[in-house]
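Colleague: There are structures below to look over.
Each value in this text was obtained by applying a stated rule to the coordinates, not by laboratory testing. Since we're looking at a predicted model, the values are computed, not measured.
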Structure P
């Protein structure tokens with residue numbers, strides 16, 4: 001096939017015409033793609049409006065311009081929990097691809113005798129309700145997910161107190177959850193640490209039983225514990 005030399009290589013008039021057409025069409029197409037096909041949420045926790053915060057007796061959780069600190073009381077078993085459970089949670093679904101990103105730091109001097117969780121969709125009633133995310137147990141950060149009847153876990157890395165970590169979980173329906181955690185250095189590069197393929201959550205996120213997001217810390221000794229975080233980012237296909 002002969003090539004029309006008036007268009008190849010493209011002359012300036014042709015390139016300008018293509019660029020003008022793209023400038024006219026692409027912005028609307030991109031807006032439609034983002035608006036119709038994706039849900040996006042981001043917060044730097046400028047306030048806790050829209051979040052439910054519950055402290056055990058003696059807890060001192062609160063928000064500053066830098067972020068949120070969850071603080072337990074000084075008695076073993078004391079907890080602090082922050083939940084977001086919007087009424088229209090049915091737009092959130094485990095049948096769609098989703099991912100979230102956040103960061104945390106244990107402010108107390110040691111990771112011993114602390115449990116915490118940062119999860120999407122976890123019920124406040126049962127650890128086996130539909131969810132995926134992160135949990136700390138005995139100083140080891142784990143990737144977790146549950147399907148309503150059973151829970152799966154994978155060890156990601158042993159963390160250090162008073163060190164900031166970035167975390168990200170990517171959920172592919174009926175396939176897997178991929179977990180990323182930074183190494184706690186100043187670069188904060190996210191590194192793939194583990195994958196779960198069993199007991200994956202399904203269906204819509206419940207309105208009454210399940211939290212959209214849950215931040216939780218518990219002390220396992222008679223000493224107060226603190227968990228700090230400063231942002232949350234979530235996106236999902238509609």
Structure Q
């Protein structure tokens with residue numbers, strides 16, 4: 001038995017060395033990482049815009065070049081803030097979806113081409129459901145926020161969310177477009193059966209006057225066990241002369 005122990009020790013050390021070499025090789029050159037490449041807007045209205053940001057990081061040891069971004073539909077645009085990332089640097093890709101003439105559940109994607117030799121093509125995807133017939137647990141009134149434009153533009157607004165299910169729910173803001181919006185505020189998180197909660201939203205103070213706003217925020221509803229039962233996205237649009 002004593003002769004076996006050195007053999008086992010040598011084998012373990014060999015595995016550790018190999019794993020270390022492989023791990024080191026994985027980070028050689030530019031390497032793209034999208035930690036959360038998929039997003040679900042949940043239920044959303046037709047004929048407006050909804051927005052989500054994805055974070056792209058270079059986890060390699062050489063600069064990452066984003067060569068091109070293309071979308072799978074003309075209804076979607078996907079601008080990138082920065083096309084060259086140094087090691088450990090991050091940027092965002094903003095997906096803007098126009099739901100005009102969509103009355104059902106749909107999925108779209110943006111394809112990202114880079115100089116990462118191991119993953120030269122990556123994608124981010126989203127799902128949105130514009131089906132107005134299918135029952136849901138919560139409903140917002142109004143379904144979208146129009147801030148107006150010109151002299152009628154307002155920087156603050158709210159929607160009222162009603163629980164139309166047969167069980168009490170808990171609400172949580174899970175996403176909002178930080179480029180334009182301050183974090184939306186809920187008047188309460190507990191939503192009883194038949195009850196309502198207000199969700200207030202405001203435009204950031206540093207947004208220039210007259211800028212066109214295309215934004216949104218997403219709220220999830222959880223049951224008593226903390227399981228998500230549905231989510232909704234409320235578009236926030238307006239601005240311009």
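Colleague: Given that relative contact order in percent (Cα under 8 Å, 6 or more apart), derived from a single structure, equals 20, which label among P, Q identifies that structure?
Modeller: Matching structure: Q.
Colleague: Of the structures labelled P, Q, one was used to calculate Cα extents along the principal axes in Å, for residues 105-224 alone, giving 39, 34, 20. Name it.
Modeller: P
Colleague: Taking P(r) over Cα pairs in 10 Å bins from 0, in percent from the coordinates of each of P, Q, which one would give 7, 29, 31, 15, 7, 6, 3, 1, 0?
Modeller: Working through the options, I get structure P.
Colleague: Starting from the value 6.1: which structure in P, Q was mean projected area of the Cα convex hull in nm², for residues 65-112 alone calculated from?
Modeller: Answer by label: P.
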